[in-house]
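Student: Several structures are given next for inspection.
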Structure 1
């Protein structure tokens, strides 16, 4: 059995202040534009709540969520970690894998545009240099996901 956890990005005080300033600016600009265009206050509130929800989702995705990649015998498992909760996202046999390649490869854009049963991004950093994508067969349909394995994990999956 081998396992590793993708690293969460660290929330520094500077990043927190930038997000907070962005939220304040978005609130004020939306209020100003709404009043200038004579939009109702309920509509303005809905727009502000929607924009703040999007920012909170981005923060959640980058700083709270992590992924655990595991190889147990012939099984490759990816779990989503939210605090102490673990949820299995992908559980496949290595023989189901059709393709694993770097996102830097020439086939990436071609493969990404194809239609799949599911498409997932299972990493939470902006550094794409070490990212790979995998296409595997599940119930006679193809599934596409991107992940960030170490060289050791990649070797264990491919061999």
Structure 2
């Protein structure tokens, strides 16, 4: 059961990381397309405002992508690590629980507060919110189950 939780968390976080990476690449392309138009605008802060908004948005997504990648990688490696080395297994399980909580907090902060301030209302549906929550919940559940298995 622990392996299934860890692998499910790894798969969901891998999908979230892939989606965030695709959004970052599309954002860079649209930034390059929109940059000449921002340069030709008559306002003095047009280019700076456009560039800072795009880079702040992309930086937020890159941080989310790094957190989800690390959780996917750590969860998958924990699933296939033998629990013979109890100290290393326990430390890795604790890290997974902590980083799962960080992912959940950052997801809430980024997608409900930071990104809407930069680019406006995101229009996240219920399925999107469940997908974001599933990554953090499965990471915490898998790490917690592995942690508890070393105690008992």
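Student: Computing mean projected area of the Cα convex hull in nm², for residues 74-137 alone gives 5.2 for which of 1, 2?
Tutor: 1
Student: Work out which structure the value 1.4 belongs to, where distance in nm of label points 7 Å out along Cα→Cβ at positions 26 and 122 was derived from one of 1, 2.
Tutor: 2
Student: Also, I was wondering about something else. A value of 3.3 was computed for distance in nm of label points 7 Å out along Cα→Cβ at positions 58 and 130; which of 1, 2 is the source structure?
Tutor: The correct label is 2.
Student: Sticking with this structure for a sec: If mean projected area of the Cα convex hull in nm² computes to 12.6, which of 1, 2 did it come from?
Tutor: Label of the source structure: 1.
Student: Quick check: -12500 is what I get for helix-only ellipticity at 222 nm (-39500 (n - 2.57) for each DSSP H run of 4 or more, over all residues; to 500), calculated from one of 1, 2. Which structure matches?
Tutor: Derived from 1, not from the others.
Student: Okay, next question. Given a value of 15.9 for mean count of other Cβ atoms within 10 Å over residues 50-57, calculated from one of 1, 2, which structure does it belong to?
Tutor: Traced to structure 2.
Student: Taking relative contact order in percent (Cα under 8 Å, 6 or more apart) for each of 1, 2, which is largest?
Tutor: Largest value of relative contact order in percent (Cα under 8 Å, 6 or more apart): 2.
None of the figures in this text is laboratory data; all of them are computed from the coordinates on show. Note that the structure is a prediction, hence the values are computed from the model and not measured. Cβ atoms are built from the backbone, for glycine too; each structure is taken alone.
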